[in-house]
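Peer 1: The following blocks contain the structures, represented as C-alpha cells.
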Structure P
Amino acid sequence: MSKVAIIMGSTSDLPVMQDAIDVLKEFTIDVEVDIVSAHRTPEKLFDFGKNAHKRGISVIIAGAGGAAHLPGMVASLSPLPVIGVPVKSSNSIDGWDSVLSILQMPGGVPVATVALNGAKNAGILAAQIIGASDKEVLNKIIAYKESLKKTVEEGAEKVRSKQ
C-alpha cells in the first residue's frame, strides 16, 4: 500500500498541515507525520530525504513557513515527488516569503507547490499521484470530484429557488 509522508518544520505548522492528513485519511491512504526542521535538525532532514523511498513512502508533502527551505531540500535529496505547502508563519511576510521560497526551485529539483496554507490541495494532489497507479485510490478521487460537483449543484439550486 502506498504511503504519504507529511513533514513540517515545527509544531506550529500542524494546524495548517492537518488538512492534508485529514484528506488522505478520507481516501484511506497511510500517512506518516513528523517534524523535520531544515535549519534545526539538518541531519534528520538528510536521513529523511535519502531514505523515505526505502520505507515505502510514495509521495512527500512538506509544509514550511518563513524561509521555507524544507520542501526544496527534501526534493534535492529524494527521488520521490515532493509537494510543498507554504505556511504563513508568525515571522512571515504575509506568507509571500514562503510561497516564493518553495515555488522558485532551480531546474532539476522540482517541487509541486500549492497555495498558501493549501494543505488540503496537497493531500488531494498526493492522492491523485498515487491514484495514477492505484485503481482503488483513483476511484475514491473520482467519487470525491463527483461530490464537489454535487455540492455546487445543490448550492446553485438553493440560490435559484430563492429568486
Structure Q
Amino acid sequence: MSLISRLNPKDGVQDFWSEFRRPNPYRWRILAASMTLTGGLMYLIIQENVVGPPVPYDVEYITSFEPGRTDEEIMVSNIENQRKKEEMAALLEQNEERKKELYRALARASGMDPDEIEREAAEEEARDEAAAIVRREQALGRSTVNSAE
C-alpha cells in the first residue's frame, strides 16, 4: 500500500458529502464557522511581513588625538599618561593607608588590639584564597589533595 493511495482525497470528499447530505439543522452554520475559521487562519498566515536586515549604523568616531601624530609624540603622550597613572595610584595608596590608620586609632580608642585584628583578617583572607584555589582545581578536575596516593 503506497503512501499516495493512503492520502487519496477522494475517500475524504465522499465521506464529507455523505455526512453533509444528512438532514442536520446546524450543518450550514457549522460549515460557515469552519470556513470562517479556516479562512481567517489562512489570511493571518498569508499576511507574513518580512523584515530585512537592520540598517547599519552611521558611526562617527570621536578622536582625542590628532590623526597625524608621530611615533615620538605618541611615546611622549604615553609616558605622561603613565606618570599620571602612577601618581593617581600613589595617591590612592596614601588614602588607603590613612583610612587604615584611622581605623587603627578607632580600634585602640575602643579598647581593641588593631594588630591582632589585622593578623586575623590576613589569616582569614589566606584561608579564603586557599579554599578558592581548591574549588577552582576541583572544578577543573585537578585535585591537589594528596596527589601521591
Structure R
Amino acid sequence: MPIENLGKIHFSKQQIQDINKALTTLTDTLAGMSVNLTAAEHQKYGRVKEKNKLLIDKVKNYHDNQPRLQSPEVDWKEFDLDYENRLQASQMLLKIKAIESQLINIKILGDYDNYTDALRDYQYAKYKNRFANESGYSKKIEDMIVFFPRTGITKKEV
C-alpha cells in the first residue's frame, strides 16, 4: 500500500483527446504563420529589448493620437498589423507559459509517485528474494541493480 501518492488527479481518456486535439489545432494554425529562424537570424532580429519595446509603444501612441507627426516612410498599415501580432503573441505566450507550468507540475508529481513506488517495488523484490523461495526475484533484482551503483558511501539512517 503506497504511503504517498501526490498525483491524485489523473487525465481521463477524453481529457487527453481534447488536449491533444487543441494542441494539434494550435500547431496547425501556427504552421502557416511561423518562421524557423536560424541561430544567426534569432540573434540578429531578437535584439529588441524591453527599452526598445517602450520606444515602439511610444511611436504607436503618437501614430494613433497624433498621426500628423508620423513619418511618411513607414508603412503604417503593416506597422499596425505587426504591433497587433506582437500583442496577441505576447498574450498567447502568457497562456502557454501557464499551461506549461501546470503540465510540469503534473509531470513532477507523477514522476515522484512512480519513483517512490519503483523504489518500494525494488525493496519488495529484495525482501522476497531473501526470505521467500520464489523464482524470478533474483533476475528482477539483477535487472534493476544497475540503477543503484555502489559508491562505497552508505546512507546513515536518521
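Read-outs: derived from the displayed coordinates by stated rules, not from any lab. Because the structure is predicted, anything quoted here is derived from the model rather than measured. Cβ atoms are built from the backbone, for glycine too; each structure is taken alone.
Peer 1: With FRET efficiency 1/(1 + (r/R0)^6) of positions 9 and 137 (r between Cβ atoms, R0 = 30 Å, to 0.05) derived from the coordinates and found to be 0.35, which of P, Q, R does the value describe?
Peer 2: Of the structures listed, the value fits R.
Peer 1: When volume of the Cα convex hull per residue in Å³ is calculated, the result is 284; to which of the structures P, Q, R does this value belong?
Peer 2: The read-out comes from structure R.
Peer 1: State the single structure among P, Q, R that was used to calculate mean count of other Cβ atoms within 10 Å over residues 57-64, giving 26.4. Don't jump to the answer; show the numbers that get you there.
Peer 2: Values: P: 26.4; Q: 4.9; R: 13.1.
Among P, Q, R, the structure yielding 26.4 for mean count of other Cβ atoms within 10 Å over residues 57-64 is P.
Peer 1: Of structures P, Q, R, which gives 103 when volume of the Cα convex hull per residue in Å³, for residues 33-80 alone is computed from the coordinates? Intermediate results must be reported in sequence, preceding the final value.
Peer 2: Working: P: 68; Q: 139; R: 103.
Computing volume of the Cα convex hull per residue in Å³, for residues 33-80 alone on every structure in P, Q, R gives 103 only for R.
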